[in-house]
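Please go over the structures that come below.
Taken together, the values in this text are just the output of simple stated rules run on the coordinates, not laboratory data. What you see is a predicted model; the values in this text were computed from it and never measured. Cβ atoms are built from the backbone, for glycine too; each structure is taken alone.
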Structure 1
Amino acid sequence: MKFAIIRFGGSNCDLDVHHILNDVLGVPTDLIWYKDSIEGYDGVVIPGGFSYGDYLRAGSIAASTQIMESVKQLADDGKPVIGICNGFQILVESGLLPGALCTNVYPKFCCKWVDLRVENNDTAFTSRFEKGEVVRMPIAHKEGNFFADDAALSDLNSHQRVVFRYVDSGGDVVPAANPNGSVENIAGIVNESGNVLGMMPHPERASESILGSDDGLKVFESMVGYVLQG
């Protein structure tokens, strides 16, 4: 088993993810430049950052690169693909996930810890969680305001494709817990097969207790377990 972390110009969370997968979990993980190949890898992470300076729209330029066609094929083959923060933006812009990520309601960069409720623990990335579990992870973005039209929201909800929601410490979905204005407090979604996840919070920054929380480690442990179960 080996994973690939795709790097674009402007990626800046790649080494954090590499440390968690390679050093903490002991999974061979390579940093792959976007012009190189991901053939032979068992899973892909598209990390956070500001690919191409967020020109045009966050994630739009990276989404048009050739390697994203390979990512789509890997996803079609049932392998796990996770996009974190800017990676979520790239997955949406490439059409692997629905919706759009817009400028935060308060149009400034927002960096803080948030509480999340696990809405679905039957995906490639959430099997180590309990459904309804409240976890803590940090966010760091300016364009994390998730939007989808009524038809897309209906599909996401009816097929349990919303994986994480912003909540208060008691696990309630309330406006005060929403850091960016995302519709229905949505913080992360999956594709129909549950093997492609996009999330704005950073699990790699909450994967060791010394960081303030190790809740995020379960995302990567679930991903590893999914591949092992094959």
Structure 2
Amino acid sequence: MNNLELKILFQNADFVALDKPAGLSVHNVEDPQNLLDLAQTQLKVAKVYPVHRLDKETSGVQLLALNEAAARGLAEEFQQKNSVQKIYYGVLRGSLKTQVGVWAQALSDKGEGRRSPAGVAKDRVPCETRFRVIRQSKYFTLCEFNLITGRQHQIRKHCALAEHALVGDPRYGDPKYNQRMSELYHEPRMFLHCSRVEIRGQVLASPLPECFERMLPEA
């Protein structure tokens, strides 16, 4: 990702929406580069403010506020259940039996592990992930997710608890399986993508990565 130029999906005086690639952290200063530093350089601004954070392994729509007042307002909107719509697409391991549904298992708002995705019982808080199967095969399921609440790793945890972990998930998936899929499809990434964010009348969209289509081509 050296000399990476970020794709700008939308920009106004308050915020910018970027198309974040998988494998790039939003703010981790220990990485060789992160989204905040790249954005500040590319936009020629002193500081940007993440109002939500995609995981390093997740690609897609990432909003950054361009001033402190906008950062506060946008962060509040992201915390309100019905103010912002966030649509994700993911490729799950195996064939999901239920075509449409809701995962509402309570989860901790912390990064957990493969053995206990939900976390310690006392730390669990209400969660809601709505899902819809787009297409599937014997081996994979492409799902659309409507993220109603925004807990840490929420989609990843709910998929793992449903026994259909996201393909390539390094935290909640099977490492040996992920390695096999990476070698077979030549795509060493986690298959989760933030496809659309709707906020303040704006629809901010990022196209589905081509590698998702390769895993599950349209009939």
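Each of 1, 2 could give Rg and Dmax of the Cα atoms in Å, for residues 59-114 alone, but the derived value 15.8, 45 comes from 2.
Give the label, chosen from 1, 2, of the structure having the highest value of distance in nm of label points 7 Å out along Cα→Cβ at positions 67 and 187.
Details: 1: 2.8; 2: 4.1.
Max of distance in nm of label points 7 Å out along Cα→Cβ at positions 67 and 187: 2.
Here Rg/Rh (Cα atoms, Kirkwood Rh) has been calculated and equals 0.95, so which of 1, 2 was it run on? Could the numbers behind the result be given before it?
Working: 1: 0.92; 2: 0.95.
Derived from the structure labelled 2.
When distance in nm of label points 7 Å out along Cα→Cβ at positions 75 and 203 is computed for each of 1, 2, which one produces 3.0? Checking each candidate, the match is 2. Each of the structures 1, 2 was assessed by distance in nm of label points 7 Å out along Cα→Cβ at positions 19 and 123; the largest value belongs to 2.
Of the structures labelled 1, 2, which one yields 25.5 when mean count of other Cβ atoms within 10 Å over residues 43-50 is computed from its coordinates?
Values: 1: 25.5; 2: 13.9.
Structure 1 accounts for this read-out.
Suppose Cα extents along the principal axes in Å, for residues 35-170 alone works out to 45, 34, 29; of 1, 2, which structure was it derived from? It traces back to 1.
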